[in-house]
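Structures are listed in the sections that come next.
Nothing in this text is a laboratory measurement; each read-out follows from the coordinates by a stated rule. What you see is a predicted model; the values in this text were computed from it and never measured. Cβ atoms are built from the backbone, for glycine too; each structure is taken alone.
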Structure P
């Protein structure tokens, strides 16, 4: 599980973008389902997120997020009709419940629960894609220009979990090579065996923190203006992806304000598709998929990759 949550280099287009560009794209993927509740728009955003995960080669790493998101979406879809009695299209009457009255399962409540579950799944996919394509060091390095102390704390905290997992695995392997069987014995005996691992983890953590402090002191951390070993260069592809992402967000806000991306759930379901709404959906999807199309072009046309 920890290996799936760790960053892996996949030679994907989104991983090679500037950190600010890919964060802009992910931020738009996160904001769009919060702004729009239209089912067709949510389906389009969900498709864009799943396609981004697929082209980035991060299906295996994102599978725990996807499974959790699907179960949560189904739970919302099931629970909402049981708790919300609004809606004029009654599909089923249930028994009388205390403090609630007679149970009414309406089509509007089911559709609203499905839309909210899809919205939740879109948000989870955005975080799954962030875990797969954003390097933690690059992210903290980007924000270290503005808040270097906070970035240092975040960097040390994110490094602590995988480092502790590696130390725990190594210590357990060493104990097993020495003949310690962690699955045998009574509960008290097994607890004593695992307590040895905690002692090793405590010692290794203290030694690691001391080594980190010595390295920071040797490099003169906090003594003057900070330097940077690696600098990310902004290329034309980064500006193009940022422009496409921001344009998708602006168009979605405009469509939401003008009513093209609105959908009525209560008291009756509104029209699912309209001419203007579909046109705006197509334009927004084109802008949202533009970074993926650009990545496909760079992969198949080396000349395009060299130019941008």
Structure Q
């Protein structure tokens, strides 16, 4: 069951387990397989965990569970797997799914559908899928799998929580694991909150790159409060330095060190800069980060960050 992937896919494992504990499950997950060859097995392990009335993560705890047996033998009536019909996932497949999942579950709290090769929706199927994602029935959970995130319709991506599998062939650690280790020295942290912070901070810099001085008015107050509540100012400036170093790595066609899982956003940041401007921004971040140690006013420090970036 899910414990099989506890070490190899730790980020997704913790995200799903914590979501159940906190009752914050998403109605739709889009999982980038990253060339992992056990994507469907992993999706089925997540399904078993969600469908289990006790949310057991291992077979040892679950023992002879009838639900797990039915899932393994493809006989569980409220789990459906959809794969492309020929070259595409077609509208009639999504319509059939909607009809099947229209009523409430009669067996469990959840109905789950897994879609393989989610980049292969044709336009009509994507439109039908979009309506299904926009107005989900209670207890219906989607798990979409893809090896090509760039070809998945943006409208579908925007309505899913995106998770990224680690490719065991590439590395024993994900880039996020490396980032956690660097910032927290292997302390036990809330990975779900950490990932939320990463997204928030990268989005802040994306906004800053595009909107420059407007950031002071529309973003600075909220980002300062976010760091006060959920993070740490010294760690934020360390994080930001690593972030822009990876922007520079991408610009120079070098291997990214810490943000491999955020290539799309890093690419957007890179488009706004040349190598010289990125280097200047790294120096700005380092210099401002030093001021944190001397109890500088945080709001003024972030205003200065925006002003200096806008001048580059």
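If semi-axes √(5λ) of the Cα gyration tensor in Å, for residues 137-192 alone is computed to be 39, 11, 6, which of P, Q is the source? Here the read-out was taken from P. As an exercise: FRET efficiency 1/(1 + (r/R0)^6) of positions 65 and 273 (r between Cβ atoms, R0 = 30 Å, to 0.05), calculated from one structure in P, Q, equals 0.50. Which structure is it? Going label by label, the one that fits is P. When mean count of other Cβ atoms within 10 Å over residues 121-128 is computed across structures P, Q, the figure 22.0 traces back to P. Tell me which structure, out of P, Q, gives 3.3 once distance in nm of label points 7 Å out along Cα→Cβ at positions 113 and 249 is calculated. Label of the originating structure: P. With relative contact order in percent (Cα under 8 Å, 6 or more apart) coming out at 19, pick the structure among P, Q it was computed from. Here the read-out was taken from Q.
Looking across P, Q, the calculation of helix-only ellipticity at 222 nm (-39500 (n - 2.57) for each DSSP H run of 4 or more, over all residues; to 500) that yields -16500 traces back to Q. 17.6 is what came out when mean projected area of the Cα convex hull in nm² was calculated for one structure; which of P, Q is it? Structure Q accounts for this read-out.
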